[in-house]
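Below: a set of structures, written as structure tokens.
Derivation of every value follows stated rules applied to the coordinates shown; laboratory data play no part. The structure presented is a predicted model; accordingly, all values stated were derived computationally and were not measured. Cβ atoms are built from the backbone, for glycine too; each structure is taken alone.
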Structure 1
Amino acid sequence: MSPEIEHLIALQHADAEIQRLRAEIAELPKRVATIEQKLAGTKAGLDKAKAAVKIDETARRKYETAITDLRTKISKYRDQSLDVKTNEQYKALLHEIQFAEQEIRANEDKIIELMVNAEVREKEVKAAEAELKEEAAEIEKEKVSARERTAQDEKELAEWTAKREAARGAVDSDLVRHYDRVSRFRGSGLAEVLNQKCMGCSVMLRPQIYNEVRGGKMIYCDSCQRILYYDASKEVPEEQEVERPGKRRAHPKIDASNAWYYRPEFGGDGEVFLSFANSDGSASRRIYDAASGRRLGDTLIREGAYRQAFPEDITDAIRLNGNWGNAEQDEWERELPSSVLDLLQRDLDLARAERAAHHEKTHAGAPSSVAS
């Protein structure tokens with residue numbers, strides 16, 4: 001990994017930390033404001049509960065006053081009943097007394113109801129007061145924590161800003177301008193490459209570009225324009241069978257729809273890998289240079305399965321393990337990925353060693369001729 005890439009990685013890490021710290025510093029006052037808003041709601045609930053208590057007390061005094069007035073009227077009516085001359089007058093006063101007594105009972109019932117409600121109101125007030133006290137303590141604690149967190153964040157922000165400036169100063173100015181421009185639109189100006197893919201936009205890289213990035217060349221992603229870099233320690237190796245001493249090489253299935261072969265000489269192109277694929281009654285053939293992995297010529301398609309369609313190509317060829325079909329090869333475009341090329345060459349070495357071992361075993365078992 002080049003020093004400039006290392007500085008760019010440090011720059012992007014510093015930018016991410018600065019962005020995080022600024023967001024956290026801006027978020028702390030909002031968090032306190034949310035708690036204060038909740039506290040205001042609790043205060044409003046307490047004020048409402050107290051107001052309800054006052055309303056009930058006013059209503060109770062009103063009913064008590066009404067009862068006092070009614071009892072005064074009853075006393076007056078009874079005094080008047082002693083001086084009446086006729087039964088009609090007496091009955092009228094008696095009716096007024098009965099009506100007043102009914103009103104007294106109704107007001108007394110309302111007072112009892114208010115007394116019952118007063119117990120509920122009192123509990124509501126006490127609960128609201130306790131909640132208000134608890135929330136007030138919580139907000140004070142949160143304010144202290146927010147002030148401490150903000151002070152720490154501002155200290156870290158100053159440190160990361162210094163690291164950022166140091167990293168920027170160590171990178172070519174044109175490269176920094178490109179990084180800044182892409183970062184404004186993409187959120188980041190640098191992207192790691194893993195398994196032939198740009199991790200910034202998840203687009204597969206062309207094999208040639210992938211190999212150049214792996215070689216340490218400064219490359220921009222064709223899709224997102226981020227600066228690409230490769231870290232060999234993070235590359236996920238393709239699954240492959242580990243050859244162990246005494247274990248025979250795995251042979252490809254003879255009836256597989258995809259097949260790969262090696263030819264030491266093919267039409268003047270030297271050593272090549274041949275890729276065949278059967279699909280819908282026809283077969284396709286692609287040719288790759290065995291040393292560089294570059295594609296040679298165009299795809300050839302013939303009717304029938306590849307064994308019948310291209311018998312001359314597979315005669316005396318070495319069959320290799322490989323199940324990469326047309327879809328994957330379309331993504332590769334004009335060059336084998338280095339990982340695929342490595343697997344094919346490794347399997348070719350194993351196939352050659354297997355042939356040599358078989359040849360040696362065959363000749364070792366034959367009788368030797370002795371000159372007379």
Structure 2
Amino acid sequence: MLKLHQVKPLVEAYTDSREPLMSRHTVTGRNPHNGRPLAITVYDGLIREIQDGRRDEDVWLSPGLVDLQVNGYGGDDVNHEEPDPETIISLTRKMIAMGVTTYLPTIITAAEVRITAALRAIAEARRRSSLVANAVPFVHVEGPSISPTEGFRGAHPVEHVRPPTLAEFDRWQDASGGLVGMVTLSPHFREVEEYVPALTARGVHVALGHTDASAEEIERAVNAGARLSTHLGNGIAGLIPRHSNVLWPQLAEDRLTATMIADGHHIPADMFKVMVRSKGFDRCILVSDTVAVAGMPPGTYTAPVGGRVELHADGRLSLAGTEFLAGAAVPLKDGLARAMSMMGSSLADSLRMATENPGRLVGGLGMLRIGSPADLVRFTIESGGTALKIASVMVKGLEWQ
């Protein structure tokens with residue numbers, strides 16, 4: 001059995017020593033909306049011109065991907081027992097190598113001292129590295145105020161599930177310099193009616209997830225300001241009532257945007273298709289929710305979450321010897337390709353769920369428009385349509401390959 005630090009990840013870590021492109025530079029590729037050649041002029045880290053290209057291209061050109069839920073990748077773990085800023089710097093390089101130019105390190109349910117330690121590590125990484133400061137706008141805390149019920153709780157430790165308090169939230173912000181910008185919780189706690197409005201008033205995005213709340217509790221949370229559903233379709237018990245359950249009220253609620261894991265394992269294709277049709281492309285966001293084992297060679301590992309786990313060649317990560325999922329291991333770029341296959345959707349629509357839609361939550365990123373930061377990715381779709389091959393990435397005008 002392999003431990004994470006003993007195996008080299010399948011992606012190489014890039015350095016962040018390259019200088020921004022101060023002279024005018026043109027990036028070319030195919031426009032995902034119409035397939036025609038596209039040319040984007042970059043200067044001083046910003047998009048300055050968008051024009052039709054002059055020659056056919058073999059690669060697509062799009063905004064960089066935006067991932068709102070990353071627990072780890074390639075052996076780097078956001079939730080490590082001993083948080084290290086260098087781990088976050090390494091993780092950021094790996095995200096960029098996968099075409100993700102903006103992401104949210106995601107901290108799961110833990111003792112408060114563990115959460116604040118992780119937040120301090122991320123804040124320090126942003127101070128040490130301009131690359132991290134550019135790629136990480138804020139942090140997603142998933143928990144600790146979730147359902148304690150088996151099945152709905154997922155892999156979150158039940159001993160650390162607790163009601164939300166503004167006092168603890170303020171301590172998170174004090175530890176990180178105000179870095180917490182998204183919180184996932186269950187609306188069954190009575191404190192939610194005060195907690196959610198307080199967070200939204202501070203500009204924090206509140207999401208519902210890992211919950212067995214009633215339709216009435218969900219509605220109250222939405223009325224209070226919650227606007228997202230975290231990995232809808234997951235964090236739910238295997239057996240639920242056919243009518244009175246947490247799926248229908250969230251699907252029916254137009255004020256909720258759903259994030260979904262489109263790795264082909266967490267949600268079956270028919271369910272994914274129905275969910276996207278129900279919410280509409282504008283209210284759907286693709287996330288990876290990857291853990292530290294993601295990006296490693298297939299094999300059996302000892303992981304911080306799940307213990308002995310098995311990573312399969314198709315990206316399925318399960319508890320060793322079982323069919324039970326032990327986290328997500330497919331990067332967002334490949335989830336995007338699989339979403340196209342499951343939905344039968346166009347490249348442009350699938351890209352929207354991984355760029356523009358999540359980009360609205362992080363300052364209006366994920367769009368090709370004049371004056372926007374030059375976060376760009378060039379890619380091809382691999383044979384079989386289940387993965388993207390990254391040709392090059394640019395972050396705020398920094399060329400990576």
Structure 3
Amino acid sequence: MATSWRIRGVSLLRQGRGVPLFSVYGIRIIADYSWFLIVGLIALTLSIGWFPTELPGRSPIQYALLGVITALFFFASVLVHELAHSIVAVRRGIPVRKITLFLFGGVAEITREPSDPATEFRVAVAGPAISAVLACGFWIASAAMGAQASRPGLQMALRYLAWANTVLLAFNLLPGLPLDGGRIVRALLWKGTGSLRRATFAASTSGKVIAGLLAVAGILGVITRSAVIPGLWFILIALFLSRTADMSYRQVQVREALGGISVSTVMIRDVVSVPPDIPISELIETYLLRHHYTAYPVVEGDVPVGMISVALVKRVPRRAWRTTTIREAMHALTGDVVLSPGDSLPTAIHRMTTSGLGKLPVVEDGKLLGVVTKRDIASYLEIRSNLSS
């Protein structure tokens with residue numbers, strides 16, 4: 001099982017999936033639907049394998065309870081690992097929107113890359129440091145209970161958590177992206193070479209080599225039938241690692257390619273805007289279903305005051321669409337959703353990611369000049385790439 005950061009600006013998990021759990025330091029914790037599957041599988045494995053072997057003579061209900069509780073504590077360890085990354089990132093001025101627990105562990109949605117190798121190193125090392133503390137703590141707690149523990153079930157759970165966090169630590173320290181070890185290597189190479197692109201290429205290549213080795217080990221386990229289930233897991237993890245390692249490098253390439261290009265180059269000047277005081281039902285009938293755009297700037301007089309989108313409309317109960325105005329549902333214009341014509345395209349992508357909006361207004365001297373969308377940026381980049389190849 002692997003934990004990794006989310007690739008900034010590239011969705012590894014489909015938007016909208018999962019169950020919100022709670023918030024920590026303003027960071028939303030989401031359980032992807034696949035997380036419930038893996039919790040169930042780990043709990044089942046512990047209930048029919050680990051605990052009956054290590055703790056014979058108990059009832060199936062006791063084994064089941066121990067399995068579920070231990071599985072949840074393991075994922076609590078994964079969450080603490082991701083929170084360590086996130087809290088350090090926030091303290092270094094990098095916003096974190098949420099942490100999603102999913103099939104392969106957890107991903108922290110850190111909205112932009114660290115701006116220097118020192119920040120990259122500190123954020124990367126925070127997770128393994130916490131995992132090391134947890135592993136040592138569980139080992140010490142298990143050993144302190146002694147050979148004749150009065151609560152052997154608790155001791156076996158602590159022992160499993162110690163092993164699990166040790167494996168999690170060792171795996172995450174492998175020197176390839178997107179693993180923490182790969183990010184540590186990238187930070188060191190970035191510091192040494194002064195080039196984020198070259199450092200990312202090296203760490204990404206290492207990540208794909210690690211993924212290849214895992215895939216080979218998994219295929220051999222399946223073919224020889226010596227480790228079919230672990231082999232299948234190795235193959236799945238290898239596919240995940242290979243994909244995200246490649247995305248890490250492509251993201252840096254995109255960032256460099258767009259770095260010198262201003263928003264005015266790709267913005268749409270012929271804009272359909274909406275007034276703030278019409279009901280949502282009229283927005284749907286007159287604008288959404290007629291113009292087919294998914295987001296619109298909200299303009300009062302000549303002054304832009306907000307953005308309204310299909311996603312924001314869906315947050316309003318259907319029964320209230322005729323009584324709720326756009327002003328009440330819109331995302332008010334603040335610094336995080338407004339662009340000026342001289343802003344760079346990476347700045348636009350960052351603000352889109354942070355705000356959750358796929359279209360942002362371009363404003364100068366209080367007047368709406370146009371809008372920029374993710375689709376326009378992607379099309380521009382594709383055309384440039386095709387012309388240069």
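So the values come out like this:
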item	result
Which of 1, 2, 3 leads on percent of Cα pairs over 23 Å apart, for residues 159-254 alone, largest value	1
Origin of the value 20.1, 60, where Rg and Dmax of the Cα atoms in Å was derived from one of 1, 2, 3	2
Computed 15.5 for mean count of other Cβ atoms within 10 Å over residues 79-86 - originating structure among 1, 2, 3	2
Entry that produces 27.1 once Kirkwood radius over Cα pairs in Å, for residues 87-270 alone is calculated, selected from 1, 2, 3	1
With helix-only ellipticity at 222 nm (-39500 (n - 2.57) for each DSSP H run of 4 or more, over all residues; to 500) derived as -22000, matching label from 1, 2, 3	1
If P(r) over Cα pairs in 10 Å bins from 0, in percent, for residues 55-142 alone is computed and equals 18, 51, 20, 7, 3, 1, the structure in 1, 2, 3	2
